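**Student:** Following this line, the structures themselves.
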Structure 1
Amino acid sequence: MIRLEHSKTPIAAKIKISGSKSISNRLLILQQFCPDLILDNLSDSEDTQVLIKALQSQEEHINVGHAGTAMRFLLAYFATQQKVTKIITGSKRMQQRPVAPLVEALRQLGAKITYLGTKGYPPVKIHGFSQQIAQINIKAGISSQFITALLLVGHQLPLGLDLHLQGRLISKPYVQMTIDLLAQLGVHVAVEEKRILIEPQQLKPQKINVEPDWSSASYFYSALALAPVGSTCFLYGFKTKSLQGDARLVSWYKKLGVETQETSEGLQLKRVEKEIPSHLSLDLVNNPDLAQTLVVTCLGLGMSCDLSGLQSLKIKETDRLQALKNEMQGLGATLRITGSSLHLSRQQNPLQSATIKTYQDHRMAMAFAPLALKVPLMIENEAVVAKSYRSFWKDWEKMGFLINYKTGFYKLMGKSNKR
């Protein structure tokens, strides 16, 4: 647990964030089919390390812990390899996160997969593959990672892949990211409104420098929005034109007082004098990972907000909608949630100092951290940030935040408990 507050001085920081976790994990799967593919600036996240270890392992049993992306990508990768037997499992929470749509699609293709626990959930056993057909159907409204997992292996299937999407596609930019990466590596992907077609093709080896992680950048935009006017933060290596859909936050945070100037070395963020709207309404069906960050920013600015398109948040590392409601109430806020949306009322009273539970969810810890600009916070299990951003607290100190390491995480960072 840590105690977090801010020095109250204007921020003037320079931050370097490692490569995008989403891009890194996709490229690591593709690298299995093209060993001459060279990858620079891979994410240093725990999730990416889990994936690397699993791909290198000769063991039959694979435990991915909390890494949902690794679970889905590895399931599709191993299930479409001939004469491969693997058992893939994860943490208690991972065994509550559904994989049935992906398993059913892989079975349609000819994969032999058996559930070893509750039907529709990990752990699963993979024991053989022989492609029978190319045309398969998959529900598009549960997780875009199911679709991406199939696209990543489609080009190497003997009959290719003819994927038909059922229902409204969520997190569409993440599917587009996968298609763009395949195109960059020479794979032609034919896309129709509800159909994606990939013929058998070979990847073209090259060197790729992974762009920095935009989801991680969102916490610095949130901090700048809550910081004194004139505060600045430089983010090395970022470009506004990105494969990552979360780059869209630039326009949203402009409305909240954060200007972005692109340079040859990265992005200069600045908190400017600006009249802030009293309400924010967004459909985040394409950017659900930004919901926690945005609602906390709105709370800190004294705004109300309505965020929709959040149905996938219930099957993340935790039920993020319920977790947000719980922790917002502890701060004195009023948050109403449905199965796919949240609705924050405008704060009438000063924020209360509170202890933020993280629910084994990295984004809970990082999304609430900027709020320490307004009120001191305690954050439980702060080490959870390593799942996507190992140096987060070190970089947070560069932003002027004062961190009292009570237990645990200072050991991971090699810090003394005396501050």
Structure 2
Amino acid sequence: MQSTISAQKNKKEPTSDSISAHLSSNKDEIKSLSPMLKQYHAIKSNHQDCVLFFRLGDFYEMFYEDAKIVSKELDLVLTSRGKNSLNKTPMCGFPHHASQNYIAKLVKAGFKIAICDQTEDPSQAKGIVKREVTRIISSGTFLDEDSFQARFILSINFHKNGNGFSFCDPTTGTIQANESNLDKHSIAEIILTLPVYECIFPKSQKKIIEDVFNNPNLKQKNIALSAVDDWCFNHDIARQSLCDHFQTLNLRGFGLEEKASATCASGALLQYLKQMNKQPLKHIDRLSLFTNEDTLFISPAAFNGLELNNFIHSINYTQTAIGKRLFYCWMTHPLKNAGLIITRQQAISQFKNHNSVQNDIKTLFQNIPDIEKNISRLSCGYTHSKDLLAIRNTLNLLPEIKKSLMPLSLR
């Protein structure tokens, strides 16, 4: 469905990792591969733009070009498989329980990763253990455990009747979309105001997208560009995909029914996320019209010149990861609607004038983890027991939070 154009770093993609790149054309040599390596090549051939994490027992192993890349990037020992010195297979690996740290390093270095797991109990297997890719991790779909920052994945569709765009932070489960007749420079400026880590687009629009991301400021953001098949942006397919997912007859309630290009971008984005995670992604439950009419646009030059990023981090004393993300969003997109500003100020004043509520809420919020990421992992199908415990413990806090807020509701 997709291929990747590296806009992050000038890294060589592991696309030459096919049988012909490592073996001669002699059919006898190909037949001499072990069943496991034949299985590896069959799976790798469908994910040539990814580093393939191939599950073998309690380890993830990489072979051939992938092994050379990973050993270099992660400083792992490069070994080999096979007795024949002429056809030894380069390999490296690590325990599966340590994979998160290695995934983080590779994604931040600009690589896309395909996780290939064993899908049956080895003790019950007849012959080679069944394996398949259970998820694909890219810059836009990666859940960074070491940062509270949002990571948006953007979808763009250029059309003569309007340029559609859609974006989503897979952590929060909200897709926002709109379309406009803005030129490439204006679109680049909108992208610069968002924490975009990956952008998907139709393959036929590669040249246009490269022109947009040729903006010097966008280059500094190292956004990964992923081209997908044009049919993913087909209006009828995209609209039906969105209607099926959100269980509606049309998109009028979301404000997108008459915005064909935005619908195309949103439907393609949803399908891309589902394909990457191999799950229905039920936590993506909101679709809304993006508008910046109520917020002030801060140009990249002003943002950098005023060192706003350092300033925001220095005053961000929010207790939870969710709060830190929201606070950062508010500060980078300040309101200009007087009514909304007053409403926010009134809410802040209530807390400011009620110290006991402040203290109670602060104490309770110290026990709340990054619940959005816990729910996202659950929806994506690779949850751990700690995620379930985090969700349960947070839900158990709700009665206490509600009780602590009662004095405010009475004012």
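Rule-based calculations on the coordinates, nothing more; no lab input. Bear in mind that the values here come from a model prediction, so they are computed numbers and not experimental data. Cβ atoms are built from the backbone, for glycine too; each structure is taken alone.
**Student:** Which of 1, 2 yields 3.3 for distance in nm of label points 7 Å out along Cα→Cβ at positions 150 and 222, as computed?
**Tutor:** 1
**Student:** If Cα Rg over 2.2 N^0.38 Å, for residues 270-309 alone is calculated from each of 1, 2, which structure is the one that comes out at 1.90? Numbers along the way, then the final one.
**Tutor:** Working: 1: 1.21; 2: 1.90.
Structure 2 accounts for this read-out.
**Student:** Also, I was wondering about something else. If Rg/Rh (Cα atoms, Kirkwood Rh), for residues 294-397 alone computes to 1.05, which of 1, 2 did it come from?
**Tutor:** Label of the source structure: 2.
**Student:** Which structure, out of 1, 2, was helix-only ellipticity at 222 nm (-39500 (n - 2.57) for each DSSP H run of 4 or more, over all residues; to 500) derived from, given a value of -9000?
**Tutor:** On the way: 1: -9000; 2: -13000.
Only structure 1 yields this read-out.
**Student:** Using the calculated result 14 for relative contact order in percent (Cα under 8 Å, 6 or more apart), pick out the matching structure from 1, 2.
**Tutor:** It was calculated from structure 2.
**Student:** Moving on. Thinking of 1, 2, which structure, once semi-axes √(5λ) of the Cα gyration tensor in Å is computed, gives back 37, 22, 21?
**Tutor:** Values: 1: 37, 22, 21; 2: 41, 27, 21.
The correct label is 1.
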